[in-house]
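Please find the structures below.
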Structure 1
């Protein structure tokens, strides 16, 4: 028999569901300026109907609306593309920054540039060749030669200082990667506890995604999330991060509750007991991020510049 209070119950359920939706909207508005926040939505579904016996047969009477979950409006594909593009942007920005510094060292076409010092040196020799016994011309040659030597020494020292700065920055980047990895592992455990309890910890997901976004600025990453096979009746994810290029698997940095410490320098890296180098193809680093740019500058571009300076000197 239909309850006298069914209509009141329907109204109460509807008000409760809409109140959750209003609370979610308020949460979105209050976090409109929060970095890393993902807009959330209340998922309303039809309530389980009540089955009653009437007129000799069963009748299903609707129970109104209820809230099934509160989920984030986020696309995993867009996340992957965003992180890969972020890695590429940071790679090229880092190269541009340091190459601009190198360009400033040569200071072309200023009066104190290497090109100008070389020109003045050869002009002095040309003048001396016209009058080899001219003591003034000889003095000018010596002076211009010393100026040129000083320019070579200055450039060599500036490039050496830049190499040292890059080595220091690589170590800072490695420490930052390890810090992000440790924080992500801790968030994985907090998220797992919430998911096991049947919760959907959206704000913890946001915190983890923001850390992965920051990590992608330093090195290209691949993220995979699978269902924990120990839980069949609810979503409990297993979250893994690899240092990898866009098209190939790489070295595991975080695997749910395990984290491997990154160590190394521009000559090579290790995660736990696994040694690896940033992936190259025909001598070109195919992985992205600011760390790859710094390694490439140290291993390729700066040695080439120093070699050309030595050859010229």
Structure 2
């Protein structure tokens, strides 16, 4: 429901209901899936780990060559050929409550703000900066909402460029900044107000030098640990292969990103955090969405009853454009 609200109800991001699933033709759906993955020339295979490529490469080539490819559509697809989805974040303040049967009597809340990066600056340097700022905001919220006020069970802060951004490197990357937390249903509204107040305080006054130093050290340690995993290198290689917002080959891109990561950590200070937050959230108080999931008073009678009740609630829920 959060995604539907943040994309103005765009059909590509709307959660299907039981009636939507019943309307799908399974034969057409399978045919579309098969056609989308029928051309091995459009595959990108990323492999990391302790692999002898002299032995693995011939096997991979033989496997790819054994896949019958359409003669007219086996060329690699150009990212420039992608059509951008007309997805936009709602204007103003959007508030919505969703009531569902739940096992535990706890609420879940997400506050979302639209953000846009500066197209004139290195995109991945800004991603490192925003990621570090999110960790700072999360630490401050955790300190206030959980340890000081004892109002939340958990809290997380993150960014997402999956729905609103465009592959065009000439356009600024657009996404969302998200604050999510779980709490007692009676305290959900108070927690949301406290989270917004803390975010505004960081935008106007910035964090302390100790907070920045602590998060930079944590980021360095997490990076060293992540480098020991295959998943880290798979994601880096995949991103380097598909990214159109950085020039050069795969090796050049990865070297550039590492230099930008180090630059971000070395240049981060309270004034920089304040500047980044103010640039990301120029309308923090007037343009955001606030979605809260609340437990219903109805008893949960198995998974089938819960699924039917969810579909009925979705049909009866307020539309995405309900604003304060």
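Read the figures in this text as sums done on the coordinates, not as results from a lab. Everything quoted here is computed from the prediction, not taken from an experiment. Cβ atoms are built from the backbone, for glycine too; each structure is taken alone.
Some observations on this one:
- Of the structures 1, 2, the one that 1.66 was derived from, the read-out being Cα Rg over 2.2 N^0.38 Å: 1
- Structures 1, 2, by relative contact order in percent (Cα under 8 Å, 6 or more apart): label with the highest value: 2
- Structure (1, 2) behind the derived value 4.8 of distance in nm of label points 7 Å out along Cα→Cβ at positions 70 and 142: 2
- With helix-only ellipticity at 222 nm (-39500 (n - 2.57) for each DSSP H run of 4 or more, over all residues; to 500) derived as -14500, matching label from 1, 2: 2
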